[in-house]
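Before anything else, here is the set of structures, which you'll find just below.
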Structure P
Amino acid sequence: MSIWPVLHYDDTSAALRFLVDLGFSEVVAARDDEDDVVHAEVSWLGGGRLVFGSTKHVESVHGRMRAGSGAVYVVTDDVEAVHARALAAGASVLEPPQDARFGSGAESRICTIADPEGNLWTFGTYR
C-alpha cells in the first residue's frame, strides 16, 4: 500500500498500546528525551501502515494537527474479531458489527469505533 494516513495524539504511548491491542504491529516507535513517542508507525496484517506523532511537537507541518480529528478505514476479513479486540482494549463502539452499503452501492460488513482520543476507525470487508 502506498498511502499512509497520519494521525496525532496527545498521549502517543497510550495510542501505540491501543493500536497494538487492536491488532496492528509496531514497526517504529521513536522517543524523545522525556520518553514520549514522537513518531510511530504501525502496520496492518492485510497491508498498509499508519504513521502517528505527538501534538506536543509542532515544528513540522503535521504539528498543526489536533488530536481526535481523523478517521481511518481499515480492510479486514474478520470484523467480529476486530470488534472483540476493540472492546477488550476499551474502545468506544459507535457502530457494532453490521451489514452496510456504502455510497457506491457496495455491500460490506463493518464496525466503527472511536479510539481513546476520538479518532474514528471503521473496520470493514469492502476492499
Structure Q
Amino acid sequence: MLIVKRMRFPIEVILVCIRWYMAYPLSCRHLEEMMEERGVSVDHSTASRWAIRFLPKLENIFRRKYKRSVGRSWRMDETYIKVKSAWEYFYRAVDKEENTINFLLTVKRDKAAVMLFFKKQ
C-alpha cells in the first residue's frame, strides 16, 4: 500500500506522472510541461522525487500481485548471443512447461552470480 500522507498532490496526479515517466521516454521537465498543460503546476524535481520514492514500492506491489507462481522445479538455459555486434551470455530460467520465468544478459560468464540472481527473484 502506498502511503501518501502529507502530500500536496492527490495520488491520481502522482500515479499519472509516474506512469508517463516509466512508460514513455520522457524527462521530468517534459512531465512538468505536460502537467502544466492540464492545469497542474508540478515542478520537475517533484516528479523526480516521486519516481525515486514510489517506483520501488510499486515494483514490489506488482511483483507480488502479478508474478506467476513457480513450482519447485525449474532449470536454467545458457547461450551465447550477439547483441549490437557484441557477444554476450544469455541466461534464462524456465519452468516445466518451458515458460520463461526470468532472464539475465551478462558480458562475462559467471554461473554462481547468475544462480544468486535467479534465487533472489
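Matching task: 2.5 is the computed value of distance in nm of label points 7 Å out along Cα→Cβ at positions 28 and 84. Pick the structure from P, Q.
Values: P: 3.4; Q: 2.5.
Going through each structure in turn, the value belongs to Q.
To test your reading of the models, identify which of P, Q gives -5000 for helix-only ellipticity at 222 nm (-39500 (n - 2.57) for each DSSP H run of 4 or more, over all residues; to 500) when calculated. The partial results should precede the final answer.
On the way: P: -5000; Q: -15000.
Answer by label: P.
Of the structures labelled P, Q, one was used to calculate Rg/Rh (Cα atoms, Kirkwood Rh), giving 0.98. Name it.
Details: P: 0.98; Q: 1.11.
The read-out comes from structure P.
Tell me which of P, Q gives 14 when you compute relative contact order in percent (Cα under 8 Å, 6 or more apart).
It traces back to Q.
Between structures P, Q, where is distance in nm of label points 7 Å out along Cα→Cβ at positions 12 and 108 highest?
When distance in nm of label points 7 Å out along Cα→Cβ at positions 12 and 108 is computed for each of P, Q, structure Q gives the biggest number.
Check the numbers for distance in nm of label points 7 Å out along Cα→Cβ at positions 36 and 92 across P, Q and tell me which is largest.
Biggest value here belongs to Q.
Just so you know, all these numbers are worked out from the coordinates, no wet-lab data involved. Predicted, not measured: the structure shown is a model, and the values here were computed from it. Cβ atoms are built from the backbone, for glycine too; each structure is taken alone.
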